[in-house]
Every structure is written in structure tokens, then in C-alpha cells.
Structure 1
Amino acid sequence: MSITPWKILSSTHPGANVRIDQCELPGGKHIEGFVLEYRDWVTVLALTKHREVVMVRQYRHGARRVIEELPGGSMDATDASPEEAVRRELLEETGYDSQRFIEIGKASPNPANQTNLIHSFLALDARKVGPQHLDETEEIEVLLKPLEEVIRMAERGELLQSMQVATLFFALSYLNRIA
């Protein structure tokens, strides 16, 4: 069986990051689909030399709760690469840096209606090098948690953001290969 992509007949942009496509399916049926056009995202599992994970705790309005998560965010238009973006995000959110960032995987947050990818990184021997540099809307607490505790958080459903769970999976897979 051959799967055929939908034919896009027209597209409109009713708002920021939103595209509405008029599509024709292979069988001739016409439908309307919406697409969220985001820049790629980055996230990092930053490990200190003591195998502690650098985590952030912040309010997330969509979930309407304060959650603990891995540092990361959206790539800026000025970022030359995902690695540059993840270095910037880690430093801004936590004041931590690393000399060794490894891209360990990438995934689509939701290929049904989003255009972006998330690039997952592992940063080894992360260390505090300065203060946080937060945006005016950010209030972020930095935490260090043993890697095993972060794994247990994911198992208990406490690592809420699914792309961060994917980053944890990619990191554990990478670490198991080099062990």
C-alpha cells in the first residue's frame, strides 16, 4: 500500500505561528487542517561531575502548575545551530555551562500539526559559571538531582513534558552505550 501526502490547495495565516491549509486527500475529499509553525526547540540533560542533573523549577501556564524540568527552549533566529541554542538556554536559565555538548537525538513534538523538531542534548561535566539571565516573564529555580532520581521522576509521571522524557531516554541510551 502506498501512502500519498495530501495536496495543499491554499494556506492562510490567521495569527502568529498558525497556518490553516485547505487540503485535498488522495481520494478527492477536501478538508481543512491547522498547523502550528514553531521554531525548533532544544533541551538538555546536563550532568555534573557528580552525576547530578541540572534541573529547573518554574510555573507553566498551559499546565497551570509549577513543574520541574530539564533546561531548554526555543531556538532564536540568531542561533547558528541547535548546539548554540542549547548552550545559550542552559546558561541563561541556570548559569551552568559545559565544554562537552553531544546531540543525542531529535524528535517531532507533534507531527500531526506542528512543523518543528526538538533537538536533545547531553552536556557532560556541567558546572556553574555565572548567574542566571532570565527574561522578564521567567522565574526559575535551579535544582540539582541525582540522575537516578530523575529517572524515578519520569517513571512516576513527574517529568511532565514529553519531549524531556524523550531527552532522558536518548541520554540514558547514549550513556549505556559508552559505559
Structure 2
Amino acid sequence: MHIEPTEIPGVLVLILKLHEDERGFFTELFNDQCYRDAGIVGPWTQDNLSRSAKGVLRGLHFQHPHPQGKLVTVLSGSAFDVAVDIRKGSPTFGRWVGRELSSTNRHQLWVPPGCAHGFLALSEDTEIYYKCSHSPWKPSDDRVLRWDDPDIGINWPMAPTVISNRDLRAPNLAEIDALPLANGDRS
């Protein structure tokens, strides 16, 4: 696995090692020790699978006060995956990173606790698998941030065609409570 840091400390692009031959390919989607060595640690609390049609936008979602980290992988199709730093006191507070994840490039995105997460499906039948850390999903902690907040300025690669009512009514960054930095980390 190759690890690429992004513009937001803690958000990482992980490029999986594929073993290909005439039968197809093999890759590890998760190996606890490899991820620990990269600084991505659990505890791991749940695995999720989402399927979306082209143009579906989901997000930007996060939990507060018990944040989750998300290790995101596209199993089928492609998606533009986004992390927004909402950690109060972070030098990158309010900034975003986005990467295309696909079943072709086999990249993963690590979205650490304290970042909001969302994605836009770029192809039909996009399946996204994400492994969640630190806290299980709790309805009382579930929060959403406006996907088109002009103060964040995410440059989505295409206009979304389907957005839930909840995501359409989400507050802007200035209207939410920012999360404290995890472990006092200001890197």
C-alpha cells in the first residue's frame, strides 16, 4: 500500500497494491497492522455499504459529540469523495479535499474523526464500502453540513441530480458547532 498525504493533515489517500494475473486480481481492503503503521487506528465499530445512481450526492455527514473516522473504498463504479475539516482550532478548519475513487483506480480515502464526509456518484450503480472507527453510528450524534456552502467552496465535478431533503436543508459551516481537535492534534 502506498500512502499519499493530502492538504488536510490526517486525511490520506491510500493506493492499494493489486496482484494481477490471468485470473483477475487480489488486494487487501483492510489489514489492521498496515493501517496502524499508517496511523489509522480503530477501534473499528461498523462496516457500511452504499449504492447510488449517477448524480446522487450524499453528505456532508459527521457525528458529534462522538465522531467517527471513515475508510472509504469504491467497489463498483466511481465517486468523487470529499472530506471537510471541521475541527475547531485546526489550521485547515473549513478546508476540503476531494478525490475520485473508483473500482478502476482502487484508491481509498481515510477521513479521520473531526471531518465531515460526502460523495457524488459519477457512474451508475456506484457501490461504496466504508469502514467506520471510534464510535458506532448514533442517531442522536448524526449531523450534516451543507454540501454547497460557499464558505467551503467544494468544486464538485458535475452538478448533482439527486440530493436528500435532509442534505438540502443542512446548515452552513458557520452555523454548526465545530468539533474539538482529536487528542489535541494541531498538525
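Each reported figure results from applying straightforward, stated rules to the coordinates on display, with no laboratory input. These numbers were taken from a predicted model, which means no experiment stands behind them. Cβ atoms are built from the backbone, for glycine too; each structure is taken alone.
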(message) If helix-only ellipticity at 222 nm (-39500 (n - 2.57) for each DSSP H run of 4 or more, over all residues; to 500) is calculated from each of 1, 2, which structure is the one that comes out at -1000?
(response) 2
(request) Work out FRET efficiency 1/(1 + (r/R0)^6) of positions 1 and 89 (r between Cβ atoms, R0 = 41 Å, to 0.05) for each of structures 1, 2, then name the structure with the largest result. (result) 2
(request) Could you tell me which structure in 1, 2 was used to calculate mean count of other Cβ atoms within 10 Å over residues 113-120 as 19.8? (result) 1
(request) Check the numbers for distance in nm of label points 7 Å out along Cα→Cβ at positions 65 and 81 across 1, 2 and tell me which is largest. (result) 1
(request) Assign the value 10.1, calculated as mean count of other Cβ atoms within 10 Å over residues 57-64, to the correct structure from 1, 2. (result) 1
(request) Identify which of structures 1, 2 gives the largest calculated value of relative contact order in percent (Cα under 8 Å, 6 or more apart). (result) 2
(request) For structures 1, 2, calculate volume of the Cα convex hull per residue in Å³ and state which one comes out highest. (result) 1
(message) By the measure FRET efficiency 1/(1 + (r/R0)^6) of positions 25 and 73 (r between Cβ atoms, R0 = 30 Å, to 0.05), tell me the structure among 1, 2 with the highest figure.
(response) 2
(request) Give the label, chosen from 1, 2, of the structure having the highest value of FRET efficiency 1/(1 + (r/R0)^6) of positions 17 and 129 (r between Cβ atoms, R0 = 25 Å, to 0.05). (result) 2
